[in-house]
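Each in structure tokens, the structures are laid out below.
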Structure P
């Protein structure tokens, strides 16, 4: 049984979806840890004015933590998940950030519903909101951010 374990782990790591899950997981961990630190330890007021906009403590914490997680996720995704992309790094980053901005507002909407309508504690609502959008992000990033075809990847995997 020990002879089969190394090949199982190698096969698992070769799987692009598994690498994406790991990449997103690390980004998610950075996001949630930063959110917790910001919300529970750094921001102690009810709200703050940033660039002329009033933001509640949970929204400001989300804005900062989300983009820290996105930056980490982009770097890992670019180098370890979709490294075969031929798009320029600048274009990849622009597309990745564009998708992330849409994801931010989707997360913000879900977070607001969970906090305001379901009275969920923001540090619990934050990971719940993020996980609800996770699976769509793989396909959006693969097809749009890194300009890779689902068909080409499937063909390459079956021909090996």
Structure Q
């Protein structure tokens, strides 16, 4: 089972929402024990506010950063990576020159990735997904705060001002 099934607590047991009853019958066996994990839903308003704030910051980037971030999505993903909300893969090359060639080859494959070559090691950083499915409420809020803090520093303001301007 891969998808999340919503349940409602009735005071005694967890009941699947009526529209998921057939699916539960197909996926669960009566008498078996299953683990149930509570996943706090995050606010759609917070999600929209975050993306609007990133866009607002992008529109107010200093001139020297405009070329580095052609879209607000490039900026958001770069900030996620910079703030540690990323995955990374290392490629060990035979030499420093080969690492440079590999980095040059890999970079165009994902325009959002941050690719570095240090000595003979190429590291490819990709931002974590902030989709509702991939990132829960708490982790999203932590990543949101970290990204907005970085953006505020980049454009010389504070998080609150970015949020106000985006609203």
Structure R
């Protein structure tokens, strides 16, 4: 039963650390030490559940057999803690694309969703960084719904000046 409680505590600690609740820190909250919470949680979880499995298989009746079960659980827990540490570090340090800005709108092509009238805004749909984006649009001449357009100027983050092509 002790091993199952240790394993359960490891799972709870891992869930809290992966959810980013920032409830559990070792030392200062800004301290990124050599051993992360995820590694400790992975180690404890596998130590507990691995030790429970070893106890069931060995059926320890002596302290030596119980120590063997603890040793087997720890032997399984060391690589699990290392893997949890590497995976969480890789997720934290993963490179991401830059956030698109209004400058990225210029030069995109799309389609008119809501007709653009003289001196009035309509709506267009373009793709920015692979994602469809619906924007307010102005044009020098009226453009009907469904027409293909080209963005020539970004008036703001949500509005553009377009021309047909």
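Nothing in this text is a laboratory measurement; each read-out follows from the coordinates by a stated rule. Just so it is clear, the structure is predicted and the values come from calculations on it, not from any experiment. Cβ atoms are built from the backbone, for glycine too; each structure is taken alone.
Quick look at the numbers
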read-out	value
Mean projected area of the Cα convex hull in nm² - structure with the largest value, from P, Q, R	R
Parent structure of the calculated result 5, 26, 30, 21, 13, 4, 0, given that P(r) over Cα pairs in 5 Å bins from 0, in percent, for residues 80-127 alone is the read-out and P, Q, R the choices	Q
If distance in nm of label points 7 Å out along Cα→Cβ at positions 88 and 144 is computed and equals 2.7, the structure in P, Q, R	Q
